[in-house]
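Student: Input: structures, listed below.
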Structure I
Amino acid sequence: MDTDQLISHSRARFEHEAARRTLREKYQAKLTFAHAGGMWLAGPELLTVLKLCSDESVILDLYQNPVKIQAEELYELTVTRWQECMNAWLTEYTELNRNR
């Protein structure tokens, strides 16, 4: 490989990593939502906590504020948000890798 090819390859690799970071930040923002006076981050941790809670519980939101919630209702919202975001993220990630 000559120098120009090495530079081109390095630049493409850097741009791909930057695009992956941007994609991650985009979907992390979409996973955050408000409900019952609290802010929540849809993910495995919240889903696990909600499965362990009784119907009406007090848990800490994203900003460590105690919030009284209906566990089943918040669980359903979280699962829906999680699946929608993960499916969209996978689609964009696959496209990004295909274009690389």
Structure II
Amino acid sequence: MSNQSKRAEGAAEELGGKLKGVVGKVLGNKQMEAEGRLKALKGKGKQLAAKGAERAKGSLEEAVGAVKNRIGAVIGNERMQAEGKVKELKGQARQATNK
């Protein structure tokens, strides 16, 4: 399962939990209300975990790109340098998207 689908699953679980909590509150059912809050928190946790995994991938991608960029510069290989810079920027973008 991709991190994007994990985030979507977490968002759905969070929304479902919030709805269950509201229904429990309206009905005066404390147990249902508490179960809803728990489900919402679990969904939020799934989303945060998926974001963290994406940030880690972005950090690794940025580091690999930076190394490739530097090696390309040292050996005078402009294509390698450019590919490294692209990978480095892609990693930074992945991290920024998942804050």
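Every number in this text was worked out from the coordinates using simple rules, so none of it is lab data. Just so you know, these numbers come straight off a predicted model, no measurement behind them. Cβ atoms are built from the backbone, for glycine too; each structure is taken alone.
Student: Going by percent of Cα pairs over 24 Å apart, which of structures I, II comes out largest?
Tutor: Looking at the calculated values, the largest one is II.
Student: For Rg and Dmax of the Cα atoms in Å, for residues 29-76 alone, the calculated result is 9.6, 28, so let me know which of I, II that is.
Tutor: Source structure for this number: I.
Student: Also, quick follow-up: I have -23000 for helix-only ellipticity at 222 nm (-39500 (n - 2.57) for each DSSP H run of 4 or more, over all residues; to 500), calculated from one of the structures I, II. Which structure is it?
Tutor: I
Student: Just checking, which of I, II has the largest value of distance in nm of label points 7 Å out along Cα→Cβ at positions 37 and 69?
Tutor: Comparing I, II, the top value of distance in nm of label points 7 Å out along Cα→Cβ at positions 37 and 69 belongs to II.
Student: Something else: 2.8 is what came out when distance in nm of label points 7 Å out along Cα→Cβ at positions 45 and 61 was calculated for one structure; which of I, II is it?
Tutor: II
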